[in-house]
Structure I
């Protein structure tokens, strides 16, 4: 399932529900079919995603595809997945008090 993030100031961002769930959960939001971020929530949300990305970043390991624990490394890091929302939040927050970010999916995820 796809989740669409819309902003009053930027282009839409589409992502799969598992990725959106991971990011929204990191922000303490419920993964309902529809939700919103108000202007006062945006900069703290962007910083929270940046901080989560810093904690999720791992130092480079050997060139093999498996990590030390035997699990496959994700092909796309948390920070790479979070960046479109960080950018959306920061750009929209600068637009003023009437700015908004919403998400919509076909069902709760």
Structure II
């Protein structure tokens, strides 16, 4: 589950870096865009964690858990980027959490 939080933070850094690139990004600009590099690095860390989780967990449970990153991204978008929260977003987050909870209860322990 920590993978989902790392993934969401990585996405926020990717957005921050992408925004900093401006209208005409160059390869050199991308290479020196530290928020972008940080976001990509966090994705790498998250991937390693996911591989470790897949060694011991059920794919049918772990893969849907990744959808929790949407929940974290929504929270981060509201807090970090001051994006508005509305009823459809709250409903979507609730459906994701409810769905993951149901799948988790069906896992073999």
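Here helix-only ellipticity at 222 nm (-39500 (n - 2.57) for each DSSP H run of 4 or more, over all residues; to 500) has been calculated and equals -26000, so which of I, II was it run on? It traces back to II.
Suppose Rg and Dmax of the Cα atoms in Å works out to 16.1, 51; of I, II, which structure was it derived from? Source structure for this number: II.
When distance in nm of label points 7 Å out along Cα→Cβ at positions 13 and 37 is computed across structures I, II, the figure 0.6 traces back to I. A value of 2.0 for distance in nm of label points 7 Å out along Cα→Cβ at positions 53 and 77, calculated from one of I, II, originates in structure II.
Here the criterion is mean count of other Cβ atoms within 10 Å over residues 45-52, and among I, II the highest value is seen for I.
Of the structures I, II, report the one carrying the highest value of relative contact order in percent (Cα under 8 Å, 6 or more apart). Mind showing how you got there, number by number?
On the way: I: 48; II: 33.
Once relative contact order in percent (Cα under 8 Å, 6 or more apart) is tallied for I, II, the winner is I.
Only the coordinates and a few stated rules stand behind these numbers; no lab work does. All values derive from a computational prediction rather than experimental measurement. Cβ atoms are built from the backbone, for glycine too; each structure is taken alone.
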